[in-house]
Every structure is written in C-alpha cells, then in structure tokens.
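Take a look at the structures below.
A short reminder: the numbers here are calculations on the coordinates, not readings from a lab. This is a predicted model, so every value here is computed, not measured. Cβ atoms are built from the backbone, for glycine too; each structure is taken alone.
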Structure 1
Amino acid sequence: MSHSLPQRVANATPPKLAHRIRGLSDRAIAWIFVAPTIFLLLAVNIFPLIWTIRLSLTDFRTNRPNNPIKFVGIENYRKILSDPDTWMSLQATAHFLIWTIALQVLIGFSLAYLINKKFRGNDLWTTLIVLPMMLSPAVVGNFWTFLYQPQIGLFNYFVSFFSGVDPSSFSMIGEVPLAPWAVVIVDTWMWTPFVMLICLAGLRSIPPSIYEAAECDRASKWRQFWTITLPMVLPFLMLAVLFRGIENFKMFDLVVQLTGGGPGATTQLVSIDLKREAFEKWRTGYASAYAVILFVTVFGLASIYVKALNKVKDR
C-alpha cells in the first residue's frame, strides 16, 4: 500500500532533525513558516524607506550618476518647507481631499440608506451604482475629458439645460475657478460607490431587534436614525474616510488624465509636484525629502485618526 505524502516526508526526514522538530512548540513552528514572509515584507517596505531618507540628505541627481554626491543635511527639507509652490500644491490637495471626502460620505451614506430599504430592482440599482469604481482611473479620466469638452461634451449641455448658460461659454478643465471642481466631481462619481458599500455593510450589521425595541418605546424614525443608525454606522463611516483620505492624498493618474495639473498649477496636487521634481527636473535628493515629508504627514495624521476610530469602536 502506498504511503501518503506526509508519511513519505516524515520517513525521509533525518532522525536528528525529526527529533528537533518534535521538540519545538507550536509557536516556534508558526514563526518558522511566517518568518520568511515577514523578512520579505520588511525588505520590500523598510529598505526603500531607509534608502529614500539617505538620498534626501544629499544633492543626488539620477540623470547625473557620475557626479560626486554631496551631503547637504536638512537643506532639502528647508527648501521644500519654505517654497511657496509646495504650499500651493498642499492647498490644492487639501481642497481636493476635503470636498471629495465630504461629498462621497454624504452621497455614499444616503445611497446606502436608500438601498438598505428593500425595494423592487434593488440589486439592479446596486450593480449600476457600483459600476464606476470597477473602471480604471485612466479610462475614467479619458471618458470625462470628452464629457467636459465645451463643444461636444454632454456635461456642458446638462448644465446649460438647467441654468440656461451657453454650453460653449465655459470649460470645466480649462478655467482656473472650475478645474478643481471638475476633478472633485469625477473622483466623487468614481468612488462614492466604495463608501456606499462600506456604509451598507454597517447598516446591515445592525440587529433588527434594536429597531423593534425602539418602536416598542414609540421612538420616531428620526430619533431611531440619530440614536441607533448613525452611532452604529459611524465606525464604518470613519473607516471609509480613512481609506479615501489616504488614497486621495496620493491621487495622481486621474488628475493627470483630466487636467495634467493645470490650468497653471490649479490642480497640481502634491503627488504631481513630487513626480515633476523627481522625473522632470531630476532633483532626486530634493524629491526624496519631499516624499519623506509627505510620508510623515500621512502617517502622523492616519495614526491620530486610527486612535480616534478605536475610541469610537470601543464606545
């Protein structure tokens, strides 16, 4: 009779090694299997970070690899934090972050609340709403670029239908006051379904018995919403804000497809500014310092936010 694979492996193991393995605890065996993965993750994540910090303290340029590398200390950091263009990019990023998150949370939660109320065609509408987030940012950017065209774009005609303004009299992606809002609209259209799904999971995690008890106490629908629904969905909402905040802080491809950071520097987010410093101006040391500043900013804000999220979950 043929032996099973584990038996054959056990028989092929040298006696000394087999004795040592039998003497290991379950925790030690678990670490033997997990350690290579942890080592790989550390090598992939930690080493680039350390190398970036090292480069940020020099004047290294990738397009001049043979030039002697000069140690400049924190000079790159000082230049970045005193550069008005950096603060303009941060301001554009803050505008983008605040409005996209606010709109996505408001619309996403509203859609989740409506879909949670079972009605005819519920599944079909859910599928249609989720479609935008299934597309790649490059496809979405090209698609909306055509929609925003003053002469042939449907967006301008839609606005004209409700406001009476001449469709060709304005350009959403070509005018300074409108370009930031053009990007906000597209990102909201694309990622509101993501927030909706997280909120829907929160709504469906609420036991029906809680609402039944509230109805027995003659609590109105409005009171049930404020005292039951919103507090119990709040951790899910905060989780959605965390995910979208991190993703939108590093938003790049969608904005490049729509506006390229223009007109002027109106929609030049920090990710676009960083890319231009690194791969157009080839100021590698400067760009590395820029990347470290952005990493510390995101990591610090995310850490504070996660602590607040844990407090809300523990209530």
Structure 2
Amino acid sequence: MRRRVAVKLRRFFEDQGFAEVETPILQVSPGNEAHLHAFATEIVAPAGERGNLYLRTSPEFACKKLLAAGEARIFEFARAFRNRERGALHHPEFTLLEWYRSNETYAALMRDCARLLAEAADAAEARQFSFRDRSADPFADVQRLTVAAAFAEFAGIDLLATISADAVDRDRLAAELQRTGVRMAADDSWSDMFSRVLVEKIEPRLGCGRATILYEYPRTEAALARLKPSDLRVAERFELYVCGVELANAFGELTDPVEQRRRLVAAMDEKQRLHGERYPIDEDFLAALASMPPACGCALGFDRLVMLATGATRIEQVLWSPVFDPGITR
C-alpha cells in the first residue's frame, strides 16, 4: 500500500508540471526550530580538515534555494531525521512529502491537500481514514477553520484579544488559561501556553468525520511563513488534521532575509534556554531568500498518510524497515 500510494501521488504532481527533486540529507544547519532535535555528524576532507554537519530535519532550506535558482514547481519524497522522537506517530527517520509552488498563494496548497487525501484513499482502496477511535471521509469537503475560531469554539478563549500587530499579552492569555482550567507552569511563555491549549483542547477535535485545515496561526508561531498583509496578528500558515493527527504544515513563504534571520536567532535563543544547545544558521539559505520569488510550500508526513489510509496503529507498520530501537529488549 505504501508503494501504491507513493506511485499515485507522484503521478498527481507530475501531471501538474512539478519536477521531482533530490536535495542533500547532510546540511550545515538541520533547521532552526526550538523544539526539534537533530542528529549531528562530522565531515572529514581528503586532507584531514574536519567540519560539523547535521542530518536534516526537513528539506525546506534546500528546496527554497532551488526556488531562488529558478525552479517553479518542485516536490520531494524526502528522508528526514529527528532525534528524541519515537512513538505511535513518530520515528527518528521518516519521509516528508514536501512541495512548493512559485508565484501562487497558500490557498493552492489547501486545494492540493484535499486532492492528495482523495488520491491516497483511491490508491489504498480505502473509503475512510482511521486512527484509534477516530475516522474521517477522505473524499469529503475539507473543513477550514481559523486558529482563532478554534480557540473560541473548543476552549472558550478569545485568542486575538491577546495579540497585537507587534506583541503578545502573556498575562492576558495566562488569565484565560486559569479561567478555563488549562494547567500551566509559572515560567510558561505565551507560546508555551498557546501550545498547551492547542494540544489539550483543540487538536483532538480536528479532522473527525472529515479533514480540517487549521489556518492563520498567531504571529509568534509563524516559523517560516509571512504575516497576513491585512492582519499582522496572524501568519499565512496552516496545518492539516485528519482523525486528530497533524498531517501537514504549510506556509505562504517568508522571503525577507532580515526578518527570517531575526526569527531563526530567536528560535535558537529559545532552544538554548530550554535545551542548552543551538544549531548554526544556514547563511546560503538566507542569501537565497533575497532572490526567491513569492511562493508557498507544504510538508506532509507521508508515513502518517499511509497509516491513516491503511488503518495502521503504529508508524512502524508502514515502514519497510524501522530503525533499531534501543529502548526495546531484544
């Protein structure tokens, strides 16, 4: 089923004029997200010079360099690597289906996601997707829900009242968590509290019956997405949920290298605070942003998609050969 779904999705992209690319797994920077942990390695030149490299946590930086070089529509079935992640939905080595469209808005990606669900279901001969006690119709119209609307509906929180065009109000959000009974720590940041509500109150309710696109994330959670021009409190970012499972993450891409550097440095400062480490910033990536056209991009967890299409309960069930788990006695 994994092979059949991959064949079907390749055809979907090729029929739209996408080029399949292969970008390097070894990178100067694995990515600069505060909560992702990379595998580190060393490169040794023939003359003995040594340098540090990492296994990528996603192909994003490399793909955007290709957009800057002139590629218009690209996709990749990319092997990605994340340390300290193992569970029913997580594996240290996994596959991201990542694709980019130059000079198109991220609304195009929303339509892509709906089509990909139907294509995968068709390949797997599945009438519904399922995970644990939840199910969803992969052929149904996808629900679109703003983050603010989800917080209001499922948590009773007016999220946008805690955000301005240039700042967030931590104390106001903390008061909302106390009022609604969501646990928090004294040193939680605004983003920490946002994540607590999202995980506890909202994510389990998404993608049940039909897929959900959760869009317009707060500016603090923009990552590599640009801010929405008509409302600087939120970013052009969405996530796709099916059966309560986060399946894809998409951006209307930020192309301002100065703002992107500020965000990457801030993320590494947070990583240093939380985990006592930081990763290098890819200067070639920032240089490429200056000549990158307007674009949108999406990363979809291919293994998770196959899980949902086949009713698998653990990610290892849809991998050809899982990575050794040192936590299991053999």
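Ranked by Kirkwood radius over Cα pairs in Å, which of 1, 2 sits at the highest value? Working shown, then result.
Numbers: 1: 24.2; 2: 20.8.
Looking at the calculated values, the largest one is 1.
Comparing structures 1, 2 by mean count of other Cβ atoms within 10 Å over residues 119-126, which one has the largest value? Don't skip to the end; give the middle numbers.
Details: 1: 10.6; 2: 18.8.
For this comparison of mean count of other Cβ atoms within 10 Å over residues 119-126, the top structure is 2.
Comparing 1, 2, where is relative contact order in percent (Cα under 8 Å, 6 or more apart) highest? Intermediate results must be reported in sequence, preceding the final value.
Working: 1: 28; 2: 22.
For this comparison of relative contact order in percent (Cα under 8 Å, 6 or more apart), the top structure is 1.
Which one of 1, 2 has mean count of other Cβ atoms within 10 Å over residues 63-70, as calculated from the coordinates, equal to 9.8? Walk me through the numbers before you get to the answer.
Numbers: 1: 9.8; 2: 18.8.
Computed on structure 1.
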When distance in nm of label points 7 Å out along Cα→Cβ at positions 231 and 247 is computed for each of 1, 2, the largest belongs to: 1
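A value of 3.4 was computed for distance in nm of label points 7 Å out along Cα→Cβ at positions 95 and 287; which of 1, 2 is the source structure? Could you put the intermediate results ahead of the total?
Values: 1: 2.5; 2: 3.4.
That value comes from structure 2.
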Which of 1, 2 leads on distance in nm of label points 7 Å out along Cα→Cβ at positions 143 and 279, largest value: 2
Test item: helix-only ellipticity at 222 nm (-39500 (n - 2.57) for each DSSP H run of 4 or more, over all residues; to 500) calculated as -23000, pick one of 1, 2: 1
